[in-house]
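What follows is a set of structures to go through.
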Structure P
Amino acid sequence: MTRQVLFVGMACSIIPDLDVIGFSFGIRYGDLWGHRGMTHSLFFAGLLSAALVAILYRNRARVAQAKIFVYLFLCTASHGVLDAMTDGGLGIAFLSPFDTTRYFFPYRPVAVSPIGIGQFFSLDALRILASEITWIWLPSMGILLLAHMLKRFRATNFRAGSPTGDR
């Protein structure tokens, strides 16, 4: 995992919300290209990931390209998954363009953020941030810590004599 791949993944996790630009062009929220529509779909995540791998990582080995593709896909798709856990909006068009039905998850504990940075800075901002810290940031950090500990554990056992730690 190079820094470039890490930063491209971070960008991929933000790119789906560029669909808000459509409001300036008269695209309505519920349209195919509206907010939480096409750019939040699994198809878009795959298309964006494939394009980025083809452009930025074309000289890498096929195995490395496949791993980078999966990473970028998960980064992009995670945006829609997290949005489907919010308590507002019209839902996520996960299957767009094949099916434009909008979906939410049954359990929606995350407070929805307002559209537009100016609207975010309001009295409600602390409630929204607390919700995101509780339901997104803390679990993400826990998963990252667990993955790091497992990686260290496996590396220690591998060095101890065999891949499983047996001698």
Structure Q
Amino acid sequence: MDSEQFKFIAGKLMIVVFITALLIGSIIYLNQRWERIRDIRRMADTQSVIKALEFYNVQLGHYPDKLPNDGDGWNKSNTKVEGRFLEPLVKIGLLPALVFDPLNNATYYYRYQRFASGSFGCSRNFAVFQVTDFEANNDNHGQGRCPGLDFSTLAPNGFTWFALD
């Protein structure tokens, strides 16, 4: 092989390596952007659900209860049970549509539960809403604690909202 042919092949190989590196870099960049976009939606959904729950409490004097659940008491956005996640809030117009996590799988989902007084040592009825996980590190984990359980530990990179009736 002469030096001209070698330069030609080496040049083409460098172009292929450059294009491959560019494509890989673009995919990584776009994936990170989509993760951030999904986290922004999770934060927006959180604010909408919290406001709707608080308005529900003001209108009816308590937080929603007796919702279809997963058997552990949680009404989850990712389960296929009768009824849908926080459907009462949509039915009375406090949420414009049903909310669900952008990925809505076994790791990333929303959940809600209303607990009776005495649960986990709390003296009053209370409600908990959680975003189970964010894709990026979340600095604001919310709060929710009874003497027997800190609910924010159930979603360490998520968000917990807690309110007493």
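helix-only ellipticity at 222 nm (-39500 (n - 2.57) for each DSSP H run of 4 or more, over all residues; to 500) computed as -16000: which structure among P, Q?
Structure P accounts for this read-out.
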query = Where is mean count of other Cβ atoms within 10 Å over residues 32-39 largest, in which of P, Q?
reply = P
task = Using distance in nm of label points 7 Å out along Cα→Cβ at positions 16 and 136 as the calculated read-out, with 3.7 as its value, let me know the right label among P, Q.
result = Q
ask   = Given structures P, Q, which gives the highest value for Rg/Rh (Cα atoms, Kirkwood Rh)?
value = Q
key: Among P, Q, which structure scores highest (criterion: mean count of other Cβ atoms within 10 Å over residues 8-15)   = P
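Quick note: the coordinates plus some simple rules give every number you see, no bench work behind them. It should be emphasised that the depicted structure is a prediction, and the values quoted were computed from it without experimental measurement. Cβ atoms are built from the backbone, for glycine too; each structure is taken alone.
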